[in-house]
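What follows is a set of structures to go through.
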Structure I
Amino acid sequence: MKTNYTALDISSFFIKKGVSPLKLQKLLYYSQLWFFVKNNKMLFNDRIQAWIYGPVVYDVWANFKFMKRSSVIPDSRVVQLDLDNLVFDHLNDVWKSYGHLSGSDLVDLTHNDLPWKNSRKGLLTNQPSDKDVIINQDTTADFALDSYNRIPIVDSQNTLGHYSNF
């Protein structure tokens, strides 16, 4: 398995599916989190930071900051990359589980996740932060694969709707 992917490399997979910058950030977070749960290692080495609206990879944000949060990133921003089968299959699983959700649904979900919540401890709800989101055995203890060793599909009714103004 290739191990030197960047979050920007992985982004191209989701951009091809038609995502906004907000949704992309949350899909990158879940890609990293579930890859760790499945393989006990990281998919990419980029830091994920605990921003107000959930986890953010700064380098990816910097690439798309000129766009509105809810605008679909154009295909022209796709970087051609050959993903190995393990990573490609993993990203497809993430998409099957989370791709049907909106960016605001994903914000709601991340705000309930231990990795993000722990990284925001001691901060006000609207306080900016560049603290790292820590993904490890302790923070991912609540994340379990289904009986087929796949990522469970998330029901959009499990989101809280707090951030539906995006």
Structure II
Amino acid sequence: MLVRFDKQERLYKAIKLVRPVHLNVSRTVEKMLEGAGISVAERAVLELLCEAPLTVPEAARRLSMKRQFVQRVAAGLIKKGLIEKKPNPEHRKAYFCAPSPAGRDLFNAVHQRELEMLHAVLGDINQTEVVVALRVMVRIDAAFEALARQAGEANGP
């Protein structure tokens, strides 16, 4: 029996997997962080800040998280000595957050363990499959970010 390939239905199935994939990845990362002294949310913020110093509002936007939540996470990371406040010449109150040397070392160690785990469990996925998957996920994210922004604008401030 010939079955018609329905691209939208297949794409829907891929999007439907996002939530369980996210939950399972979060659970695994949480388990891998035991003993590291940071939560999954703290790890996400620390990773972003290791790429470039950001203000809390900028970090919140990039992570698609509420600013107040990222502020609490950043405050916790500051208290733990994993990130530092840096002056922002463009804004007195909105300081930059940057990883401390200890924060950068911790993230690098955590990330290395994650890369080793990925190699162990998904090392058979070839480069082309990874490139295609990444391209598709970036497109899905951009499309739904734009739709979410439109919905927010339609609902007013």
Structure III
Amino acid sequence: MRRHTPDTFDTAVQKGNIWLKDIERAGKLRSRFQAYAVLRSVLHALRDCLPAAEAVKFSAQMPLMVKGVFFDGWKVSPKPARMTRDEFNACIRRGLKEASGVEPAVALKAVLSALCIHVSPAVLDTIEPVLPREVHAMVSTALTEIHAEQTDALAVAPNDIQSPDLGGPFGE
């Protein structure tokens, strides 16, 4: 009897790898291993700052593998951590053992960039107000930079696209 991997798992692995590729590109990282360390450390830092109900809502649009990373090792507490900027950066830095040399701000921006690509804006809008004030400011700044970079990329893109010479009466 032949056994097959359920399609759900194949799809989950594929989607997880797409997220890692996007994080690797956004953070200008050296490898998928670094991208994984960045994803894990940032998701855990964000998760720990969120009330349990908000953390669950936040994860709703994540693919199965990313959701597993998000919840891995989670100890639900009655109140979320009220981290300062320095504490949040330290939390990210602790998770970046395998990605030495990556700054927490770069890691945060890389993960938020992937979230902007793969989840609806409403998901990020729901977590921002419940984050600690200084963490909210960091997330907001990173998202503003990401949106500005995307806008700049879109503004440049039409000039880079050349129409093919179709010839004939309509392509003259």
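Quick check on the output: 39 is percent of Cα pairs over 27 Å apart, derived from one of I, II, III. Which one produced it? Could you put the intermediate results ahead of the total?
Numbers: I: 17; II: 39; III: 32.
Computed on structure II.
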Across I, II, III, relative contact order in percent (Cα under 8 Å, 6 or more apart) reaches its greatest value in structure I
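Any read-out appearing in this document is the output of simple, stated calculations on the displayed coordinates, not a laboratory observation. Treat the numbers as computed from the prediction; the structure is a model and nothing was measured.
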